[in-house]
Structure P
Amino acid sequence: MNLRESYKQTEVGIIPEDWKVVKLGDILDYEQPTRYLVETTEYNDSYNIPVLTAGKTFILGYTNETEGVFNNKLPVIIFDDFTTASKYVNFPFKAKSSAMKILKVKNREYPIKLFYEYMKQLNFIPATHKRYWISEYSKFKIPLPPLEEQKKIAKILSTTDEKIAFVTKSIEETETLKKGLMQKLLTEGVGHTEFKDSEIGRIPVEWEVSTLQEVSDFITKGATPTTYGFKWEESGIPFLRSECVTSKGLNLKGAMFISSEANEYMNRSEIKSGDLLMTITGNVGKVIVLEDSFLSGNINQHIARIRVSSKNVDKLFIYHFLSQDKYRMNYYKITTGQAYPQISLKQVRESKFPLPSLEEQQQISKILSTTDEKLEKLREKKESFEELKKGLMQKLLTGEIRV
């Protein structure tokens, strides 16, 4: 933004001529939640009154204690003195922690949503002792637009938040749908009426039970290239570490690079599209399938490579089965090492799963993969709205764009 006649230089940067610079404490007042503290330690999701706590947890649970409920008609900001976390709240609640502060606008016409967005932009330093709000946080200076512009900015940002909240809810609903589909399809299949007891539980009578070892090439893991005298490279062959295997798929941000010579030397653990990768140390049991666009790479010793080779097995069916929460919990039960949990390749190879006909496997995979695709699109949409809001805040809260 260029400095023009309608703008001025201030201690908080360049702002419109008709804007002021004020202290946050001039706008917001606070109240400690002493009279709103909850007495019970029992919570139930069927109750109506949220119990708020300090920190990231925010909503600790729900209570039916109606006495002493904070029921202000205007929204407030919940602020944590110790972590400096803040939340915008527009519903009645009770409080669990006295470390919280209830922040309100001194002028009831001011849209508190706007000042909540300002607070999120400030560089708060977590407090090392109590009650930093009055002594430090209230001294932060912010640009203050005229009242009508405040309201318009707050409305724009609130509309964007509503979009984000709607997509977030859709993501949660789709995730719930997927869990239900997985539970049903991976245990009951499609259209079966007769079932039998097996070593992995109740399954359709037509299904068999197999192991990963029986349907895959040799299941192996990687190693560290420097052990063999190779150096890390600035670019080259992707070398995946356990943090690359996430619940949302492959994340190359945590990858390193090795030379083609190192990759060839470590060809036993070379990976390619279609391979399944599973974490076998730390947060064990996370699994991904490498997409067709993935050409070549290698892995470290914390990841197992599963390359499905049987013509009667759909790799996506195996992926969906292994990615179930309950299946991951089975791995946790057999881990060794308390400081750094791990499972062995032998345990991975002996992992059992149900085996429908190939046609039914592909049918189940298609249903679950379609749900995954919907989730991916929703997450991308949410990310785009979040980026939009970030750009809007940068321009609206500084007056670069006037409304």
Structure Q
Amino acid sequence: MHGDTAASLHVLVLVGVATILGFYAGGLARRVKLPSIIGYMFLGVLLGPSLLNLFPEAVSDGLAFITELALGFVAFSIGAELSFASLKRQGWGIVSIILSESFAAFLVVLGLVYAVTRDLPMALIFGAMAPASAPAGTVAVIQEYKAKGNLTKALYAVVGFDDGLAIVIFGLAAACAKSLLVNEATGAATSILPALWPPLKEIAASLAVGGVLAVVFGWLQSRITRSADTFILLFGFVVLATGLSIQWHLSLILTNMVIGCVLVNTRREAAVHRVTAPLLEVMPLLFVLFFCLAGTHLKLAALPALGAVGVTYIIARSAGLIGGAWVGGRLGRVDDKVRKYVGLGILSQAGVAIGLSLIVRHEFGILATSQGIEHAARIGESVLTTVTATCIFFEVIGPICTKIALKKAGEI
């Protein structure tokens, strides 16, 4: 019945209702000392297929462009915080943290999942999922509480750059897993080098496209004085960058991040402020819609499927990210508060990980069909189900941990 009701309502009615209710759900979350986005997400779960089904899958999929657009603006705002002068002040420490937390999460998940399953190809794929974070959750909490300080700058840098590294790690691990599966089925050795080319090409092309758009945007923006006009231009470029990324299979996060990064490193502070100030007014609305729609995709029915692998993945990923960030901070000699709390601020996981798990299911499904490797199909299904379920946990706990980290660091 609920599905029929949703089908009879125009999609704009649903978006309007979600925006209004989301505004109040966020306020309710704040009253119980939680970040607003937890309220938006729970509203999404309530309106989605898991409960009322006012947002059936077809409607949520049809509104995917809102999610992509919001991610584009999130990525741009991360880039606009990555001043090379500021990063230089933080120095090697940030690079050390990014490398340590990403590889530690990969290796800890790989080791523990293998210990539980004794299945090396599956353990490699789960390990490859672990470094991917969800920058939207971290950025939303930073902006909601107007956080400022060294930890805040470190969080912007880490969630901005670790997705690029996650894509490389995933490409390498998926290539190794496929090679193992083919060897297992045929006994013939296969090369993993050809499989490394696509992720590296994706990153290089994303940086190139973002760089070209950034130069054109900077040139046009320098001829505009009114703040409202600047925002119209920015909106057009973020939509264009996001659209090109989707069409050409690039990373929309990296492409938009480059535009913000080039802007903040080539323009004066006043010019950067003219671009970013209107963005701060619009982002809360995008966050309401983004996290409400994210909530509609969270299927509570997936939670019972967690099992031993899911619980192992949650514990191992959390330990890898927090422990790895601490070790990276220690090696890079960063501030005490950055070393202690940066790992807590990067636990959110959603879109990128689910996207990678869909790629696994698709590619391993092809491997199963074309070469009759049933093991590959089982891994694809297991990874998709488990990552979807664990993302529910990380999307709820991640923003709460980010708030705790910022509060303990005294930056709220």
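Of the structures P, Q, report the one carrying the highest value of mean count of other Cβ atoms within 10 Å over residues 162-169.
Q
Looking at structures P, Q, which one was mean count of other Cβ atoms within 10 Å over residues 258-265 calculated from, given that it came out as 23.4?
On the way: P: 16.1; Q: 23.4.
Among P, Q, the structure yielding 23.4 for mean count of other Cβ atoms within 10 Å over residues 258-265 is Q.
Assuming 0.80 is FRET efficiency 1/(1 + (r/R0)^6) of positions 26 and 242 (r between Cβ atoms, R0 = 30 Å, to 0.05) as calculated from a single structure, say which of P, Q it is. Can you show the working numbers first?
Working: P: 0.05; Q: 0.80.
Only one of P, Q returns 0.80 for FRET efficiency 1/(1 + (r/R0)^6) of positions 26 and 242 (r between Cβ atoms, R0 = 30 Å, to 0.05), namely Q.
One of P, Q was used to calculate helix-only ellipticity at 222 nm (-39500 (n - 2.57) for each DSSP H run of 4 or more, over all residues; to 500), giving -10500; which? Intermediate results must be reported in sequence, preceding the final value.
Numbers: P: -10500; Q: -27500.
Working through the options, I get structure P.
Among the shown structures P, Q, from which was the value 27.4, 81 of Rg and Dmax of the Cα atoms in Å calculated? Working shown, then result.
Values: P: 27.4, 81; Q: 21.0, 66.
Derived from P, not from the others.
Consider the structures P, Q: one of them gives 0.05 for FRET efficiency 1/(1 + (r/R0)^6) of positions 114 and 202 (r between Cβ atoms, R0 = 35 Å, to 0.05) as calculated from the coordinates. Say which. Before the final figure, lay out the partial values.
Values: P: 0.05; Q: 0.80.
Derived from the structure labelled P.
Computing FRET efficiency 1/(1 + (r/R0)^6) of positions 122 and 178 (r between Cβ atoms, R0 = 30 Å, to 0.05) gives 0.20 for which of P, Q? Don't jump to the answer; show the numbers that get you there.
On the way: P: 0.20; Q: 1.00.
Working through the options, I get structure P.
Can you spot which of P, Q the value 0.25 was calculated from, given it is FRET efficiency 1/(1 + (r/R0)^6) of positions 82 and 290 (r between Cβ atoms, R0 = 35 Å, to 0.05)?
Details: P: 0.25; Q: 0.95.
Computed on structure P.
Tell me which structure, out of P, Q, gives 16.1 once mean count of other Cβ atoms within 10 Å over residues 154-161 is calculated. Each step should come with its number before you reach the end.
On the way: P: 16.1; Q: 25.5.
Considering all the candidates, the number was obtained from P.
Relative contact order in percent (Cα under 8 Å, 6 or more apart) was computed and gave 29; which structure, P, Q, did it come from?
Only structure Q yields this read-out.
FYI, it's all coordinate maths here, none of it is from the lab. Just so it is clear, the structure is predicted and the values come from calculations on it, not from any experiment. Cβ atoms are built from the backbone, for glycine too; each structure is taken alone.
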